[in-house]
Every structure is written in structure tokens, then in C-alpha cells.
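Throughout, read-outs are computed from the coordinates displayed, never taken from laboratory work. This is a predicted model, so every value here is computed, not measured. Cβ atoms are built from the backbone, for glycine too; each structure is taken alone.
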Structure I
Amino acid sequence: MLNAVERTFNFLRQNKQYGLAVVSVLIISSGIFVYSTGGIKYVFSHSMYLPILLSALLFGAKGGIIAGLIGGFILGPLMPVDTITGEMQLAINWVFRSIFFMFIGGVVGQTLSMLGARTDSLRKNEQEFRSIFEFVSVGIVQVDP
């Protein structure tokens, strides 16, 4: 199963338009889910983290920040606290949520970018170290005194 997830992720990363489509559908679906379950006052607003984190994985820090901004807007001035009463949110609530969404998307995207650069550096070092031993013409012997 992990292999299928990895293949799908690699496909979305290589085909940015499909990745963008998946993130967009998830953001819209999350907004519909929150609205249909009664509004922002319930726990279901946390479903917005899925598209934000996916966007950070696929597009880096900028993608995470943009997804956080859009997700914050969808769950912000457009989303009532309670769909039955129609009570709307105070601006401070949705502004803070939007900033937090953008912060999470940016931090995760930047962390993954740094991790990827470090992984590439380790691979390069491994190849250099391996080549030393593969192309050595003299054997190495360790003698115990």
C-alpha cells in the first residue's frame, strides 16, 4: 500500500496541474463538509489541514501558505458559526485561523524543502564514500594486536 501512495505522490509532484486539482477539490470539499456539519463551531474545521499539508508537500512553503490563505478564506467570512441560526463569525476568529493555517503551511513546506536538500546531500556523500572503497586497488586488512 505504501508503494501505491508513494507512486501517487510522485505522480502529483511531477504533474503539478493534477496536484493543484486535487488540493483544490480537497479545499472545496472541506468547506462543504464544515458547512454541512453545522458550521465552524464544531471540530470539522480541522479537516482543512489535509489540503494545506498536501499543498506544502507538493508545492513547498509558498504552496502551503497559499492553501492556508484560501482555506482560511473558505472557513472565514463565508462560513457561519452555526448554519441553523446563521450567526456569522467575528473577524478576529477567522483572521487568526487564516494566519495559523498559513503559518502551518509555510513551516511544513519549508521544513520539507530543507529535509529534501539534506537528503540529497547525504546521498551525494554516500556515493563519494562508496566510490572510495569500490575503486581502491589495494585491500584493507585490520589486525588485532
Structure II
Amino acid sequence: MKRKAGEIIIELLPSVVREIYTDMRSLAHPEFTVFQFRVLSKLFVKPSSNAELAQWAGINKATMSRALTALQMKGLIVKKKNRDDRRSNCVVLTGQGEKKYKKIRKMVSDKISYKFEKIEKNKQKRLINGLDILREVFRK
């Protein structure tokens, strides 16, 4: 059973992610890129330093710094002095950044949810239960 679940996830995940990225691109463009949206998403969950974000994204700190500057110029983030390490900044969403992130996230979420409205109600409930279990497994 474990192997089958893993195979299904590996098979399904790329197409789901591609669909989400396509929706994000169409809804966020030209305001910001999918990468910038990912950064906003990460910061929505937890403010982070430039170094933490660069490591998370798998890019160097200078590249991340340029990406953050672009978001800062749009008024979506602000860099604050890190209380624990005065040499680094803590990057946080502004009110505007949080609002824009939530708006696009909701639009993408609604678009995905609409696809599931076409299936039977009992299958929808089973799907939600399965997704809750999947979330539980991967949050540990």
C-alpha cells in the first residue's frame, strides 16, 4: 500500500504543480512572477532572512537579494533589522503584500476547487479526507 501511494503522488504531483503554476502565472502576471509569489507564500507562513530564503529557494544570497529588492520596490515586503543578528535583515510581508498574496491564493484555490465540484459529493468528501491525511503525513 505504501509503495502504491508513493507512486500515485509522484505521478500526480508534477501535473498538479504545473496546473497551480499556470493559474498563478495567469492571475499574478504581470504584477509579479511565480517565483516572487513563492517568496510571498514563504514569508506569509514565516518571516525569514535573506540567507534563509536563498537556501530554501536553492539560489545564492545575491540573487535572492535582487528578488527581494524588486518585491520591496512594489511595497510588498519590508526588510527589518534582525534583533538576534544585527548584520542580517528579517524580511516580512507588508499589509499590501499580505493582501495581494491572499487575493491571488484565493483565486487560485477557487479555480482548483471548481474542478472538484464536478465530481460526486461523496467522492469530494473522500478526497478532502485523503488530502487531510496527506497534509498530516507531510507536516511531520
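Can you spot which of I, II the value 14.2 was calculated from, given it is mean projected area of the Cα convex hull in nm²?
Numbers: I: 14.2; II: 10.5.
Computing mean projected area of the Cα convex hull in nm² on every structure in I, II gives 14.2 only for I.
FRET efficiency 1/(1 + (r/R0)^6) of positions 45 and 125 (r between Cβ atoms, R0 = 30 Å, to 0.05) was computed and gave 0.10; which structure, I, II, did it come from? Walk me through the intermediate numbers first.
On the way: I: 0.10; II: 0.65.
Source structure for this number: I.
With mean count of other Cβ atoms within 10 Å over residues 85-92 coming out at 11.9, pick the structure among I, II it was computed from. The partial results should precede the final answer.
Working: I: 11.9; II: 14.8.
The read-out was computed on structure I.
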